[in-house]
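Some structures are shown below for you to check.
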Structure I
Amino acid sequence: MIQKSYWWLTIGMVLFIFSNGNWTIPIATWIAPVFLLAFLRRSSNPRSLILLFVLIIIATKFMLAGIIPDDLGGLTYILTFYYAVIWFFPYCIHSIISHRIPGFKSTLVLPVAGVTAEYLNTIFFGSWSSLAYTQYGDLALMQICSITGIWGISFLILWFASVIDWCWSRQNIWDSMRSRAWIYILTLFLVLFYGGIRLMFCTGVSTTENIVSFTPTEAIDQFILNMKNAGFSSSRKMAKENRTELNNYLEQAYADIFQKMESITNEKTSLVLWPEATISVLEEKESAIIEKGKKFAHENNTFLIMAYYLLPKLNSSQPEENKLCLINSDGEIEFEYLKAYPVPGSPHKAGDKVIPFAETSMGTIGSVICYDMDFTPFINQAGRKKIDIMLVPAWDWEAINPLHAQMAVFRCIENGFSMVRQTGEGLSIASDPAGRVLSSIDHFTSKEYSMVSSVPNKRCSTIYALTGDLFAWLCISVFIVFILLVYRKKHND
């Protein structure tokens, strides 16, 4: 007969598969850790930890299939193992040291270890895999990000499981809940109450800006078809072997893109936004395409963000650049920006990791590109610079849709800005500073690839904008203190 503890493991792992990644069910994120802790408590030996780790590795492969692209070769398996380690880490630490921490304080081991793993991951690879993102849509809970960042939500989820397990392990569960669990219940109540209050008062202002964002799908498809007919699969390769013909194809694409812009722009349009790397631009032709943008912006009395992929001059040793340019309504360049964080495996040059901004009639405008939004310490610059509207050219793929766009909404709540994120293949979305969706279009389910968003032009102040990831660092500090206390106790014994 299978031991009872293995039933808890089975239930926990089934729920774990639905706790993050491809098939997220938000409630499973809260409940799965409860059963996994129950298994570890009843089978507290190294073999149980190894078994759990192996199962989490296998589950991670399915949970992140497609999210981690399969065409990365060995890197796909390395990243799968890496994220499995992140998810396993808090359970491992809890199993090893929580019983050495006296009283109710032991319930903090799991959440501080979990936040530590998530935050260290964010520094290097962005905030992918964070438990917080599984709770997208629960606006009242999400507002705690304006104080703690996403770390507050991850902490609450893991602390819930730890508190339940602590009570479960006592002889009288209900007495345990009455004596200590009220601390958690009160904390969660205050978090949700705060969220409700913030949703009431962070309502934006009556003044909004009409921002038109679009993906020129027909122009891009025709450009790709022309390249294929010429025997090329990428503009990078064609730029090296048949630059003249590539330029002819690009000129046709530019004409189609600007014609599309003319058709979707009117006198109410404050700004036009392209998606990430909308079209390739030859370095020697960059000034010409920017002049086209300046002329369009001035003639239509609107701001314009052009996002493109810059191909270096022939025989140049310089890498490609994933770039954007903000042009004001007077036809002048406000700023240029290179993508700060290239996706792993991308060949293009990384930017200087400084978020650009411009003081305009629409408020303070800032812009970053796609993957940059995943790095919470980096985007916190926008909060400190008091940016009102963040404009995000992006390009996703089907496996990360709509997750990647939803992740970006958390940055709005953290830093108090509104956002328009135009996505080439995925969910395009506009959000206010409280994370409320103002408009959205899914590339894969809609035949319309342009979006008009009425966006508040004033930010909502947040504590996170001032303190940044202080809560995460507090969790890391508590985690280190726990490790030192256990080491000292073991040494004294």
Structure II
Amino acid sequence: MQINADTRLITQIIFVIYSAALLGVGFYFKQKAKKESEASFSKNFFTSGRAMGPLVVGMMLGASVCSSGTFIGGPATGTKEGLVWTVCIYASVFMNFIIFGIVGKKIGIVARRTNAVSYVSLLKNRYNENKAITVIGAFAIIVFLVPYCVSQLVGGARLIESMIGLPYLWGLAIFAVIILIYTIFGGIKGVSVSTVIQGFVMTFATLVLIFGVVGYINRDSGSMVSAWEKMAQSDYKMLMSPNKWSVPVMFSYIWLVGITYVGLPHAVQGALTYKDTKSLHGAILVGVVFVTFWQGIMTFMGPAARLMNLVPEVADQTTPVIAMTVLPPWMAGMIIAGAVGAIQSTIAAMLIVISSSAVNDIYTNYINKTPDIKQIKKVTQVVTTVILVFIFAFSIKPPSFLQMLINFAVGGLETIFFGPMLLGLFWKRANEQGALSGMVVGGICYYLFSYPLKAMIGGMQPVLPASMIALAVLVIVSLATPKPPKGVIMTWFGKNYPKML
């Protein structure tokens, strides 16, 4: 992709200003944190003191999940799969409703009762402090979120490489350093404020891009209708799918990107931060509106690239190619800033989840059970840094197709956590034996359906059959083993539960 010097300079300026703003947010919250009580560090760093309003909570969930998959991988996949990809991805627009409307309120209540600051600590409490569930849960988060973060970091570095002109490794390093600084310094507060900024930049970028694309197509083909009619005549398979997706395959994608989002720790993290029920309800509306806007338009960019004959050799460059073709340089720079914002917000949210799980679920439970606050601060910063270094190392030789890596990581997390979290919230009979069995069997099935038994599932995403089997195992084993302790049931299902049982 050829970019002239003026366009590249403008893009560089916008990127520098944008990055400086994010670093400023991190430094601000670092200074503010010095004035807070040391005893409140974990609560404030990982959950922001459970005091976030609707805009921040809704935007944090939406922007943290709508990442490079939305701005980079989604359009790239759309060039290959056609409008059927747009239809499937629309299932994710209701994720705020699924997470906050169905489980968010109860998660918030139970988190306050148990003082939980992480996804795994919730499961640990629900399943009778089971150590195996804690370790497997924390291990799964690290195993699957690290490749997810790799896909995000690679997407950001590719953007910097193609738009700003820096070598790929320099792009990786710059991205990693910026994210590390405002995540370590700001914690979830810094990440949340940065996410709101990024969310509005993403919205502006999406709005500008769709106007640019529609204008370009109208000038080139006379109207959008004429353009689609031409495609129907010359490349009609792109109107649905050149790969003949069956109903089960389509449903498996809908299952992946919508229904099972309850199993994504970095998505549910927002339910640990909201201030009150009013904030939660507002977050649902905010999230649905913004995610619908981002997902609906950006997944359409893939088929639109075919309409405009702008499909690049490297599919993941679809968004930059469209932006540079249909928009003036400064607007194209904003598109890149929007994509960068989506990626950075997602990685930051995931780093919070990974470090929270490593520190609160492993370090304080099994390595140092009585750490002081200074030790927790130091360990949190070290763990976050080490994790990002690993992500950087795995990103040096990037995968060829980002969306496939994202789908694999998301599906793995959903398979392992969907059943234990959903049934743990709404079925009193779910117990530790059932949850542990479901997690183990689900993880094994996910691997088998992803690799050696892939041909058996007929092109479906492995998360669908694997999570169904995991759910069945959880139910069967729970019914065949003793009921959960009364204290657990009272904490999770009692309206006026006794704090000491």
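From I, II, which structure was helix-only ellipticity at 222 nm (-39500 (n - 2.57) for each DSSP H run of 4 or more, over all residues; to 500) = -24000 calculated on? Please list the in-between numbers first.
Working: I: -16000; II: -24000.
This value belongs to structure II.
Here FRET efficiency 1/(1 + (r/R0)^6) of positions 66 and 258 (r between Cβ atoms, R0 = 41 Å, to 0.05) was calculated and came to 0.75; which of the structures I, II was it taken from? Walk me through the numbers before you get to the answer.
Numbers: I: 0.75; II: 1.00.
That value comes from structure I.
Thinking of I, II, which structure, once mean count of other Cβ atoms within 10 Å over residues 162-169 is computed, gives back 20.8?
On the way: I: 20.8; II: 17.9.
This figure was derived from I.
Work out distance in nm of label points 7 Å out along Cα→Cβ at positions 338 and 362 for each of structures I, II, then name the structure with the largest result. Intermediate values should be presented prior to the final figure.
Values: I: 2.6; II: 3.8.
Once distance in nm of label points 7 Å out along Cα→Cβ at positions 338 and 362 is tallied for I, II, the winner is II.
If you work out distance in nm of label points 7 Å out along Cα→Cβ at positions 130 and 434 for I, II, which one comes out largest? Kindly include the intermediate steps, with their values, before the conclusion.
Numbers: I: 2.1; II: 1.0.
Top value of distance in nm of label points 7 Å out along Cα→Cβ at positions 130 and 434, among I, II, belongs to structure I.
Work out which structure the value 31 belongs to, where relative contact order in percent (Cα under 8 Å, 6 or more apart) was derived from one of I, II. Spell out each step's value before the answer.
Details: I: 15; II: 31.
Corresponding structure: II.
For which of the structures I, II does the calculation of distance in nm of label points 7 Å out along Cα→Cβ at positions 90 and 346 return 2.2? The partial results should precede the final answer.
On the way: I: 2.9; II: 2.2.
So the calculation was done on II.
When Kirkwood radius over Cα pairs in Å is compared over structures I, II, which one is greatest?
Numbers: I: 24.2; II: 23.0.
Top value of Kirkwood radius over Cα pairs in Å, among I, II, belongs to structure I.
Laboratory data are not the source of any read-out in this text; all were calculated from the coordinates shown. Computed from a predicted structure; not experimentally measured. Cβ atoms are built from the backbone, for glycine too; each structure is taken alone.
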